[in-house]
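A.B. asks: The structures come next, written out as structure tokens.
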Structure I
Amino acid sequence: MNATSFEGAPDQGRDAAASAAPGRVVLLTTSHRVAPGLLSWPAWQALRDADRVLCADGAHPQLPYLREAGIAVEQGAPSAQDLVDACAGGRTVVVVATGEGEPHLTDGLARLAGSGRVRMPDLELLPASYDLPGARLLDLVQVMDRIRAGCPWSSQQTHKGLAKYGIEEAYELVEAIEVGDREELREELGDVLLQVVFHARIAEEDPDAPFSVDDVAGGIVAKLIHRHPHVFGDETATTPEEVKEHWLRTKAIEKRRTSVTEGVPLGQPGLALAAKLSSRVRSAGLDVPLPQGEGVGYELLALAAHAEAEGVDPEAALRAAARAYRDAVRAAEGLGPGTEETGPESDGLGSEV
């Protein structure tokens, strides 16, 4: 807003304006992750009661909805002093903040307040819409859309081509958990999440059976609700064992499998595979003796089954022992304990990107 836009200020000039009632400035903030027009009731009250409503961004997504509701919005970017003058005489001015939050305006108001020479209006920050938990996932979906459309590498990827990165990221996540590095854990969770969103974005382009990230989320939501009748239904569970019983029972009804081995991925690491099969057999109450044979494979199978029966993850146990062995090797070399290195730093898409 240029200087002529503030002709509503008192004719006596700024000195007289400063001696009048200082008025009120309301900085109205909104979230782009919430549908435009969905504002809080205090926000609508402030907008309707204001003497003037200003917005520097003529393309602000809220403007059409404000005007449809009968709110007169003036486009312009006043200086801090202009805004103080506009509030003189007890007026209320609402500023609909842009995405950047109007830092030039708030900084200018802070300087005026700090000078001690200006009688400042009351200043209020009023959030008109809030981000709900998980709202930043919308940003991730939008960013993935742009990358898929505009990146020469990402636009050519397929489910099969990305499969190896999913495996890498899962291992890096496990390592961050076992090491106990919270910052690394947060980053690796993001990398795993990227794999999910990337695959879902690719799936949208399938001409025969397309699905989206919303379909993925909807599926897991339905599954979680169905498998937790003690939370969302009438059943009760007071112990982890009872929860597991509910889960296995509802899963068996859903999958209608003829064998407890169905759904066990044979491509997973050998110790994990052996432990998973042992767990399925034990949970089903089957009495299946371990196969007897010569060689280290059968010995490892027996060890994995024994570990699983004792509640020990054999893969995690072996990794912990291997790290201790790694540190012993470094000590023999005259070096300190090793750091948890996984090769070239990954960004969720492997080192190739």
Structure II
Amino acid sequence: MPIDITLIIVLALVIIALGILFTFVPVALWISALAAGVKVGIFQLVGMRLRRVIPARVVNPLIKAEKAGLNLELNKLEGHYLAGGNVDRVVNALIAAQRANIDLTFERCAAIDLAGRDVLEAVQMSVNPKVIETPFIAGVAMDGIEVKAKARITVRANIDRLVGGAGEDTVIARVGEGIVSTIGSSDDHKEVLENPDSISQTVLSKGLDSGTAFEILSIDIADIDIGKNIGAGLQTDQAEADKKIAQAKAEERRAMAVAQEQEMKARVEEMRAKVVEAEAEVPLAMAEALKSGNIGVMDYMNLENIQADTDMRDSIGKSTKPKDDYQGPTDPTKRS
């Protein structure tokens, strides 16, 4: 009876030990690699576990590369994994490049992957070029008519410039700049409508793919349309602005004329005041003349009669014609 218990305990311990062994050591993966002809030691797999590397993420791509005829080292794949790269995607890109006769080394492929670019997509784009469609790009011809054009850019990935090369946004921006420049240099918008190929030929000849991760194969104008009459709109705005300036200057002149009129009225009133002041001195002068004996009483009476006769004639004349707005100052020497 004690022997049976001991045997059960030993078997349980053996099963637990095997479970721990197969959990920590990927024996099944080691057998798969051995069957595929990939030399991976069991202790290498244990070392991957200790270095916190998932063995399947490295060994499976290595098996794939071995079957594809690529000569890759396990340490390089493991180092790329530890650097944060995608080992499986790098191996797939290397296989695709080998099938397409593209010269691509593991170091270059790993650098592209670590730079954040999809290296497999780049290899596929080198084989099958990609078409980038721009939005409508507006330009104004020299006759003031707006022309809108949409282009399709056929590009191929340049493997050598993927690291440090500009992306699609730069290509679209450069092509847009070339379209605007070509339309703006046209004398008439009809020339652009009649020959849209001139846009693509001019833009393509400028070498817009320099410094980018792509090689531009062709630029085709997909659609072209007429926009607003920018020149007429600018002339209208300018005429409206000139009109407002003229109105402001006219209002300024009117204000100056009104001010000058008020100033003249003030001067007239000032002169009237001087006349009244001068006429007020006449009685004083007459009194002084009578007192000093320069004139006699009869002379004074004759002057009064003449003044009365003049006033009577003025009254008769005013009764036969409209009254004037201006009433002369009253003679202070006139008797009631």
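FYI, it's all coordinate maths here, none of it is from the lab. For clarity, every value in this text was computed on a predicted model and none was experimentally measured. Cβ atoms are built from the backbone, for glycine too; each structure is taken alone.
A.B. asks: Using FRET efficiency 1/(1 + (r/R0)^6) of positions 145 and 313 (r between Cβ atoms, R0 = 41 Å, to 0.05) for the comparison, can you identify which of I, II gives the largest number?
C.D. replies: Across I, II, FRET efficiency 1/(1 + (r/R0)^6) of positions 145 and 313 (r between Cβ atoms, R0 = 41 Å, to 0.05) peaks for I.
A.B. asks: If you work out Rg/Rh (Cα atoms, Kirkwood Rh) for I, II, which one comes out largest? Intermediate values should be presented prior to the final figure.
C.D. replies: Working: I: 1.15; II: 1.70.
Top value of Rg/Rh (Cα atoms, Kirkwood Rh), among I, II, belongs to structure II.
A.B. asks: Consider the structures I, II: one of them gives -16000 for helix-only ellipticity at 222 nm (-39500 (n - 2.57) for each DSSP H run of 4 or more, over all residues; to 500) as calculated from the coordinates. Say which.
C.D. replies: Details: I: -16000; II: -21000.
Matching structure: I.
A.B. asks: One of I, II was used to calculate mean projected area of the Cα convex hull in nm², for residues 169-264 alone, giving 8.9; which?
C.D. replies: The structure behind it is I.
A.B. asks: Once FRET efficiency 1/(1 + (r/R0)^6) of positions 225 and 305 (r between Cβ atoms, R0 = 35 Å, to 0.05) is calculated for all of I, II, which comes out largest?
C.D. replies: I
A.B. asks: If you rank structures I, II by relative contact order in percent (Cα under 8 Å, 6 or more apart), which sits at the top with the largest value?
C.D. replies: Going through I, II one by one, relative contact order in percent (Cα under 8 Å, 6 or more apart) peaks for structure I.
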